[in-house]
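Please find the structures below.
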Structure P
């Protein structure tokens, strides 16, 4: 309970720093015209509001609903910001809902998204297909699969009979991905100590066995790339491979900070290569998270700042990041100027469109028990 109040207090302070009040209300048929910083796909205004809340600089947003008719931009979520923290323009326009970031409102870093969306398709990274009796069973399958963040279900009236009842389980990154990593002599970077990658596969009361994972120094595994991500170390890259359900092994190039995730369950051909470390993901064990505890001298994680301040050293900067629920990682300049940072980690949709005979929705893993048992809302 004491920890809860500390976290709430820190978020309150952060909200004051942003000069914002907590504004949860949604403004229906109102457009905050201009001031766009990014556009993302979103199924509704509530999801769009969470995207704005998790984006490091977004202060307010406008969402183009499914009933938007002026063009084909339905499901567009426009993240916005101004120096004053307030929208420059508020225009009455049908089909748009606008609102404000929940950063000053003590937001849940892992929001519950219980709603299902009829006549809607969520596109993303498919990794598993199965057949279920209905969309509720498909959502339960997604909820109990630790790799699934959202799903898509083909209804019984779908024109092609052989695809009816098909449930698509889809993956989205739920751990922070640093957009850019560069070398900089005056910088030191690191991670919040609250970020811990844990294998969650329903072991009940069993204790997860610790594991180191397997690395192959001076080794490349060419081909079969499914993702390329910035990573600060081979162990960081290994974490990405462990989280990505289709990743069978990886190769990490140290001088470019590039992490190549690969998928080939049939063979693994290794070749000698200087400056490259390859390895295998950890499965069904508690992975070694020592890479999170380290600080990285001469490394900068630029951009994605949520706030900055003068501090008395690297340990103090890392401690402040760890204590701030919004902070995921940090960089400090000349051991004095601390920059706290974050990126979006909630389900990230590649594309959304309307289509009859389909139902889409999210995993309920982050929802309270009462949400799991309640009747789902729908369009």
Structure Q
């Protein structure tokens, strides 16, 4: 069986290599052009690149300056192979946090079938690097080691990983939170030194401007995206919407912090990752790579049927089967609305289940269930000892 899994993974890797050589991945093309534009004043955010606006940070563009000096095809292949290495690293870190012995080959082979993962390769996206940086840091936290640099760099690349800095603060990992903030500041200042005009434009105007992307597009699986489709436009979503991400953020991070205090950093990581997706106004389908640690939590906890259904959902990605790309049936409420927002619903259900599970484990006299005892639980004290400190 292991031999067949290895052969299947080899075919997947071969497909990635061939695809990278043949297909001009849109997002990578924009990144590549951004690596050149970042050195030309504020052009990075004033002009469209490959007919799209550049929406990432100046630091992200600065990282692409060396790749921009290479031919596009060569640069793309190097990027995709590095993305594959990052995904393998992320899977390895996830497995270590479970405390279970599962063949890494099988995990990587299955993970590459998930739509957020393979679409990250299809588009040449940065998601898998962010996943690896954050998981590497939180694995160190789980072992009681100093951390924060990976989270800080990830936040400097794309702002959404900042939610993990909040998690560090809530769990009294203050030094790690300071390290993450310092790493973010260093990267941001470095980008400012390289591209001061672009940096000023981004931080003063661009980073909060959602009009530069298609918010109602079916791929946006955030509450804001769903409401925009249901209410038929961003103009219909008023200031009242702020209460929704605020409520989800407070609930999700509170649940994540409690799991971390109990020594279950894998659950804390998965809950925080999903919370970040639900709080952000833009959560494209390929951003949902946080399904990887979420699935690991479900499997470790013995929820095999739930994990199988979740894996199937994120592998088949039925949201793409519904009307989109401006089809009138994409808007309003109809029988396909739950399917069109299936990632969002899955994320809300996951947060709910992890909240309920907290009450169940608390009802056992406050003792950790057997599945929470592993490598991650050795480094973090019980809530009582934390309060005593």
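None of the figures in this text is laboratory data; all of them are computed from the coordinates on show. Treat the numbers as computed from the prediction; the structure is a model and nothing was measured. Cβ atoms are built from the backbone, for glycine too; each structure is taken alone.
Numerical summary
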read-out: With distance in nm of label points 7 Å out along Cα→Cβ at positions 119 and 327 derived as 1.5, matching label from P, Q; value: Q
read-out: Which of P, Q leads on relative contact order in percent (Cα under 8 Å, 6 or more apart), largest value; value: P
read-out: Label whose coordinates, when helix-only ellipticity at 222 nm (-39500 (n - 2.57) for each DSSP H run of 4 or more, over all residues; to 500) is calculated, return -19500 (choices P, Q); value: Q
read-out: Given 20.7, 62 for Rg and Dmax of the Cα atoms in Å, calculated: source structure among P, Q; value: Q
read-out: Winner on mean count of other Cβ atoms within 10 Å over residues 175-182 once structures P, Q are ranked, highest first; value: Q
read-out: Winner on distance in nm of label points 7 Å out along Cα→Cβ at positions 31 and 215 once structures P, Q are ranked, highest first; value: P
